[in-house]
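Every number here is computed from the coordinates shown, using simple stated rules; none is lab data. These numbers come from a predicted model, not from an experiment. Cβ atoms are built from the backbone, for glycine too; each structure is taken alone.
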Structure I
Amino acid sequence: MTGKKPFSKPRYPLASCSLRHLQPEDASILARALVSLDPWLTLEYQAEGLDRYLAEPDQSLDRFVIAVEEFTAGVICVRHPWLKGSLLELIAILPLYQGQGRGREVMKWLEQQSQGTYRNIWILVSGFNRGARGFYRHLGYQEIAPLTDLVKPGYDEFLLRKILPGKGK
C-alpha cells in the first residue's frame, strides 16, 4: 500500500457489508439517526451540526456509508494524516445492524487501509461509553490519555492508539 493514498476507492466490498463514499443526501439521514444514539445523545449533539460535519467538503476527511445490501447500516469517518497515522473520528453501526461483527470487520478494513502507509490509528472515545471502550480494547487499542471536558463539560474523552506493524510513516 506504500505510495498509494488510503481510502481512495469509491467502494469497498467486505464480507458482511460494503463501504461507499458518503454522498450529501446520506448526511441528513445519518445525522438524524445518530442524535438518537449514544454517545451523541448524551453529549447533546444536534442533527444540524452532524449533518454539516458529514456533508461539508474536507480534503483530509474520508467518509463512508456502511451498507448492507443497499440499506444504510452505519457510517465511518477517517481523518488522515493525523499524528503519523489516521484518526477514526466517527464510526456508528445503526441498531438493526449491530451485534453481527460488522464493527470488527470495518475496523479490520481501516487497519488494512492504513497498513504500510501510516503507523498509528487514533480514536477518541467517550469515557461513559464502556461498550465502545471494551470493543476497542479487545481490538488491541490502548488508552493513552483522558481529555477532560473536551466535547462537553463534565464528560471525559479518551485518546486511544494502536500501533500497526510494518514500515509506515
Structure II
Amino acid sequence: MANITVFCAGNPGNLPIHPLAAQSLGTAIAKRGHTLVYGGANGGLMGAVADATLAAGGKAVGILPKVLEKREIAHTGLTDLRVVESLSERKDLLLGMADAVVTLPGGLGTLDELFEAATWAQLNLKNFPIGVINTLGYYDHLLWFLDRAVTDGLLLPHYRALIQSADTPEALLDLFQL
C-alpha cells in the first residue's frame, strides 16, 4: 500500500469533467488499496477526491493549515485530519508522507505544490513518481513549457522526466505501477 499525495483545486471549476476525474482518482486509490493524502478541504476537487476515496472504502488523510480551518473548509469525515501551523508545514508533511504525487487540475497553490515535489525529487530529497492528470489537455501548456526549457538548455532532460503525464487517473497510477 502506498500513500498517494494529491494536489488539486479547492474549487470544482466550471467543467463537470474535473470533479469526475477527481472522483475517478479517489475511487482508484481506494480500490488499489492505497491511502489518499491531500490538503484536507471539503470542497472543490479536494473534497471530490476525498469523498470518492472514502466512499470506495479507502483511507483519506487531510493536512490543513490553521488559517484554512478557521474558514470552515475542513473535511470532518476523514480517516485522519491533521491541522498544522502553516502552508510550509503542510507541504512538508504532504511530501514527507508521499510515496507518489498526483496532480489534478488546479491553480497557483496546486502548481506551487507540484513544483515543490519536483524540486524535492531533483535534489534527491525524496524519490517518488510525480505526475499530472492531463484532463482535456489542461496541462498541455505546462508540459510544453517544460519541454521548451529542455530545448533551450535550461532544464536537463532527466529532470524534465520527473513530471509524467497521463489523460486519466487510472493511466497515471498504471504508469507509476501502483
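Quick one: FRET efficiency 1/(1 + (r/R0)^6) of positions 46 and 142 (r between Cβ atoms, R0 = 25 Å, to 0.05) came out at 0.20 when computed from one of I, II, so which one is it?
So the calculation was done on I.
If you rank structures I, II by distance in nm of label points 7 Å out along Cα→Cβ at positions 78 and 110, which sits at the top with the largest value?
Comparing I, II, the top value of distance in nm of label points 7 Å out along Cα→Cβ at positions 78 and 110 belongs to II.
When you work out distance in nm of label points 7 Å out along Cα→Cβ at positions 86 and 102 for each of the structures I, II, which one comes out largest?
II
Looking just at distance in nm of label points 7 Å out along Cα→Cβ at positions 134 and 158, which of the labels I, II belongs to the structure with the highest value? Show your work: numbers first, answer last.
Values: I: 1.2; II: 2.4.
Biggest value here belongs to II.
Given a computed value of 1.6 for distance in nm of label points 7 Å out along Cα→Cβ at positions 94 and 118, which structure among I, II does it belong to?
II
Out of I, II, which one gives 11, 41, 36, 11, 1 for P(r) over Cα pairs in 10 Å bins from 0, in percent as computed from the coordinates?
Details: I: 10, 38, 41, 11, 0; II: 11, 41, 36, 11, 1.
Only one of I, II returns 11, 41, 36, 11, 1 for P(r) over Cα pairs in 10 Å bins from 0, in percent, namely II.
Here helix-only ellipticity at 222 nm (-39500 (n - 2.57) for each DSSP H run of 4 or more, over all residues; to 500) has been calculated and equals -13000, so which of I, II was it run on?
For helix-only ellipticity at 222 nm (-39500 (n - 2.57) for each DSSP H run of 4 or more, over all residues; to 500), the value -13000 is produced by structure II.
Assign the value 13.4, calculated as mean count of other Cβ atoms within 10 Å over residues 6-13, to the correct structure from I, II. Kindly include the intermediate steps, with their values, before the conclusion.
Numbers: I: 13.4; II: 22.4.
Derived from the structure labelled I.
As an exercise: distance in nm of label points 7 Å out along Cα→Cβ at positions 126 and 150, calculated from one structure in I, II, equals 1.4. Which structure is it?
It was calculated from structure I.
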